[in-house]
Structure P
Amino acid sequence: MIRTTIIILWTVLATAILGPLAIIVSFISKTGNLPHLIARIWGKSILSVSGIKVTVDGLSNLDPGRSAIYMVNHQSNFDIPVLLGCLPVQFRWLAKAELFRIPIFGHGMRGCGYISINRSNRRSAIESLNQAAETIKKGTSVLIFPEGTRSLDGKIKPFKKGGFVLTVDAGVPIIPIVIEGTWSIMPKKRLLIKPCPVIMKILPPVESSGYNRKTKDALMEIIRMKMCDNFNKLKGEQACS
């Protein structure tokens, strides 16, 4: 419990210091790259204080010069510092449109290059996906959790279709990434933190240019199969549901 308290206090302190700094820098950053580097420091600091070692496999599958959509299984809140601290490329998050309306904070999110998704109704959602696709076509990479939320039992859950609509509209490759170990650190609905080794495996890119909205489900099944196969190998058991 003492270790958990120290980690939580450090996370709060690091967020209180680096969060406002990232927002301030976002006002002068034209690309959003510098705020992302600050976020990387935030992620690395949390992993360091937590004593969590992350092994990264497949770095050769990354191409920093080409925009892509990174799709990652979602096990725990610790996925965030692992991805920010250990995925050595620039990427942006998708965020709810309501967050962009918050004074100063919303401007900071725009400056960081976050992409707004309006889910208030179907028409707004489709329009915001179209706008997001155009942003990605212009060179911005995005990270998505295709399950939509954290797994309750650590297994990979069925995927949502929205990320694949965005992918086929943008026509960029998907780079699947499998994370194993963060569920043991901090499962959903548990506050106690138990540091464990983490493996992040970056899989080869999958081209999406041959798919469209009508055939996106086939692409979704391919990506899920690749992620499940590799996740099962890492865990040594059947870990998809």
Structure Q
Amino acid sequence: MNRTNHPRYQLLDFTRGIAIGLMFIFHFCFGLSQLGYLQVSFSNDLSWILFRFVIVFMFLSLVGIGLFLATRKQLNPKSYFKRLLLLLVYASLITLFSHFVRPDFYVYFGILHLIFVCSILGLLFVKLHWTNLFLGIAWMIIGYSVQFDVFNHPGFQWLGMTSQQFSADDYAPLFPWFGLVLIGIFIGRSMFEGERFTSLYQWQANHWFTQLVSWAGRQSIHLYFIHFQFFYVLVYFFG
């Protein structure tokens, strides 16, 4: 990405680093539960459901913010397609590896798959402002409340709105989660267009800990992929 046209905001890197750290905690505990060392129902325990929602909200809203910033002046095609290719490769490897290790719970359409699709679909909405907020909320409501049997078909499960529950180690369908990307685009335009939050987004990581977290944020795609495979290695050898 051209740093002259698209400056890197350390506050976003730091926030993304926090999100990846929380994701590590979630999947570590999930792995312990799969190995029988932790007795938790991740699909029924409200605290873990909310914990996962916070993590997904952070990741996907940051995707929306990033899309706004990347297109605010002029999209850099080289950087954009390089990131898309990386997402596609990592998402495909996660699907293949998880299908080999845990075929009954393999990742059909997880967070990286979703981010890949949203990174393309979101370009249609980056010029909107308040519409994205209302559309994002409506998208979430529809995703949580509307169900159709047709979406139970394997070819449509990635869209969401299924009437059945599916077993997967990571499942993040387009409905309702793309709504968070739209809300993120709204947040990005609200924060970075104009001078209202100048002091906030000019924040710099000066402490070793904040620098470490910010570094993790810059490497979040790689770290997400690596830690997910580490989880499967643990389950494969000790499960």
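What the table shows:
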{"item": "Relative contact order in percent (Cα under 8 Å, 6 or more apart) - structure with the largest value, from P, Q", "result": "Q"}
{"item": "Entry that produces -22000 once helix-only ellipticity at 222 nm (-39500 (n - 2.57) for each DSSP H run of 4 or more, over all residues; to 500) is calculated, selected from P, Q", "result": "Q"}
{"item": "For distance in nm of label points 7 Å out along Cα→Cβ at positions 55 and 231 computed as 2.0, the structure of P, Q it came from", "result": "P"}
{"item": "Mean count of other Cβ atoms within 10 Å over residues 47-54 from the coordinates reads 13.0; which among P, Q", "result": "Q"}
{"item": "For 1.7 (distance in nm of label points 7 Å out along Cα→Cβ at positions 151 and 167, calculated) the corresponding structure among P, Q", "result": "P"}
{"item": "Identity of the structure behind 12.7, 37 (criterion: Rg and Dmax of the Cα atoms in Å, for residues 127-174 alone, calculated), options P, Q", "result": "Q"}
{"item": "Among P, Q, structure where mean projected area of the Cα convex hull in nm² as derived comes to 12.8", "result": "P"}
{"item": "Top of P, Q by distance in nm of label points 7 Å out along Cα→Cβ at positions 39 and 199, largest first", "result": "Q"}
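No value in this document is a laboratory result; all are computed from the given coordinates. The structure presented is a predicted model; accordingly, all values stated were derived computationally and were not measured. Cβ atoms are built from the backbone, for glycine too; each structure is taken alone.
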